[in-house]
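Q: For reference, the structures are reproduced in the following blocks.
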Structure I
Amino acid sequence: MAKQSFQRTALLYDPHHPYGSKHEYHLALDYLKRLKPKVNQIILGGDFADFYKISFWKDDPERMPFKKEVEIVKQELKDLRSQFYRIPIIYLEGNHEQRLYRYVRDKAPELLYRNNVTDVLDLKARNIQYYSNIAAMCAGNLPLRLGKLFVLHGHEKKVSMNAINLARLFYNKCRVNVIAGHHHKTDFALHKKLDGSHEGSWTVGTLGKLTEDYQPINEWNHGLAFVDVFDNNDFEVHNKIILNGRIING
């Protein structure tokens, strides 16, 4: 039987620049550059930027000014585009990107039209598309999809950061094939339906730090994923864990 052709998308979740884990983030990028067949598209799965200084929780005076945060994030995006200059890159909105919207809405709502993530991070100059699942759903559209797999950041439907069986909980909330980040933990669950078919749910590890002051004890892990979508919209998820500098199957 001839092999089916497919399109390969990489999903990079929660780097939290400029406060994330640079080593694991760049390890993930190096891994994607070596993949055979190559990656055809990248989805930044949310919380690429931390936006700490405009959050409700800005209680650490040693954190850098917001302008400096933005400069570093823009440089990371520039570097990413230079390494993957021929393929589409989608920047999916996470809860940290929502910080910018809430801040401008509360402080200067008249300027919302020009103080959004696309403009602040110069995404158009990098040919990077910004996508908000929440905005899409509020407009009557569906969330981002890869074939038959829905792609969330993870904040769109509330699930406790400390929950057990995360992937199963996401499926119980969504009842479709779904992949998400946000919770910084690799997990997978398979769900057999009454008609004998199956659906799956996945959560992906973080490319940020594994310890934060708001949750120093946790079960987080580093990770990334890539998804192969076939011509009939079926898909395969390859959920990877980064452990001790090595990328292994999740």
Structure II
Amino acid sequence: MNVALEDNLRQAYSLAGLNALVTGGGSGLGLAIATCLAQAGARVAIASRRLGADGMAPHGLVPFELDLGDIPTVAARAAEILEGFGPIDILVNNAGNTIKKPFEDSALGDFDRVFDVHVRGALELSRPILRGQVERGHGVVLFTSSMTAYIGQPNVLGYTIAKSAINGAVRGLSAEFAGRGVRVNGVAPGWIDTALFQQATRGDAARRAKIFGRIPMGRLGTPEDIGWACAFLASPAARYITGQVLLVDGGGATGF
């Protein structure tokens, strides 16, 4: 490969000189996303309710406390993050929660607690950041959706509704901001090998067999699979992509 081509490829996928903010970035998928963005060259802040007992973030990541479920405080916290960290070129709305119970045992409050974090809180955080991106004429906003928005799974209706709403938010926001220099996309993870997955399936051989039987690639995804997908969508290589939700699931949502 010649030097000029190497330079072009490097620039196409580089996030050098850009500031990124990842919510829910203290662990799991969020930490993997933040790490991949940093490895691609971005300066990365993470926002989370839990940043460890010492309030510290992993090396190179700038920590901020943020509870997206506390809707009235989100705008003020966003202003503090922008003041303390600087303009946000890349926002990854990744923070999430879930309540697992049968629908007939659920109450509207259960759905509200999930919807507040995934959708209402994410939109409240996005608003001031989008304003700044429009003023500067460029920016990227990403949302973490889920394969659950495409296939039915029992006992997580609130989560399914929230992730389906995120897909709608991606389409609506992309249409509103594409002409002003801001791209809005999403990533929908499938079954990913995280501590949460291992805990949820430990001792349940039948469930694990059902899951693996649904994945044409025959393996779980890694957190880095999601992180690098986000890095790609945030990069100049994806400059003509907006309004899309990228399934990163080994074919699980569409395969057999």
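Bear in mind these aren't lab numbers, they're just calculated from the coordinates by the rules spelled out. Owing to the predicted nature of the structure, the values given are computational and were not obtained by experimental measurement. Cβ atoms are built from the backbone, for glycine too; each structure is taken alone.
Q: Starting from the value -7500: which structure in I, II was helix-only ellipticity at 222 nm (-39500 (n - 2.57) for each DSSP H run of 4 or more, over all residues; to 500) calculated from? Kindly include the intermediate steps, with their values, before the conclusion.
A: Values: I: -7500; II: -13500.
Traced to structure I.
Q: A further question on this structure: One of I, II was used to compute Kirkwood radius over Cα pairs in Å, for residues 87-158 alone, and the answer was 13.3. Which one was it?
A: Details: I: 13.3; II: 13.8.
Of the structures listed, the value fits I.
Q: Also, quick follow-up: Which of the displayed structures (I, II) returns the greatest value of distance in nm of label points 7 Å out along Cα→Cβ at positions 39 and 151 on calculation? If you can, show how the numbers build up before the last one.
A: Details: I: 1.0; II: 2.7.
Ranking I, II on distance in nm of label points 7 Å out along Cα→Cβ at positions 39 and 151, first place is II.
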